[in-house]
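A.B. asks: Read through the structures below before going on.
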Structure 1
């Protein structure tokens, strides 16, 4: 991959990393606020628990994506970014534009998804 392409993807990944960290911080603040509320009835408790579960799922998904971004940034630093971890072919530029932290090419991703079902 060319240096200009690596720079392009690094900027995208760094921007997404910052956004995710802001998202996680905001959700954590919301969870803290929910926990500090004095809830008066079962309906309030149910609504708070539902919100808490949703926000915990958001944090989990965002944390997973953040870890994938850290891996991609390390690959950029090592100059092995954009190589499929399964077949070792190059991951297509268009795929990386859609998911810059992708670790598999399209074909291998489909194989992994089918084997996880």
Structure 2
């Protein structure tokens, strides 16, 4: 049985866009993941919140998408990328790779939106 993958996203305000991801982000689903994160940056958003609290698995390709988004936002002088992680295994992935020092990682969407 395949784990359902889906993404919801919405503009919060003129600067902030939220992308909520469900399921597994892997080699097969990463193209849509990348497109949904890139689109708000292309539209001029300066802050992108990626909510991974409903994600059950991420691989290196998904981390690459987040790194690319972070670099694009930083190059624009934007406030950046915020990642919501509440799963211990996924949080450990960020810690092991050192990406917890690169991204702003918060435990829930409310904290991500409050930390403007």
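A.B. asks: Out of 1, 2, which structure matches 2.3 when distance in nm of label points 7 Å out along Cα→Cβ at positions 42 and 74 is calculated? Can you show the working numbers first?
C.D. replies: Values: 1: 4.9; 2: 2.3.
That value comes from structure 2.
A.B. asks: In addition: Here relative contact order in percent (Cα under 8 Å, 6 or more apart) has been calculated and equals 27, so which of 1, 2 was it run on?
C.D. replies: Numbers: 1: 27; 2: 23.
The structure behind it is 1.
A.B. asks: Given -12000 as the derived value for helix-only ellipticity at 222 nm (-39500 (n - 2.57) for each DSSP H run of 4 or more, over all residues; to 500), which of the supplied structures 1, 2 does it correspond to? Before the final figure, lay out the partial values.
C.D. replies: Numbers: 1: -26000; 2: -12000.
Checking each candidate, the match is 2.
A.B. asks: Here's something else I'd like to know. To test your reading of the models, identify which of 1, 2 gives 0.96 for Cα Rg over 2.2 N^0.38 Å when calculated.
C.D. replies: Working: 1: 1.40; 2: 0.96.
Source structure for this number: 2.
Quick note: the coordinates plus some simple rules give every number you see, no bench work behind them. Source: prediction; values computed, not measured. Cβ atoms are built from the backbone, for glycine too; each structure is taken alone.
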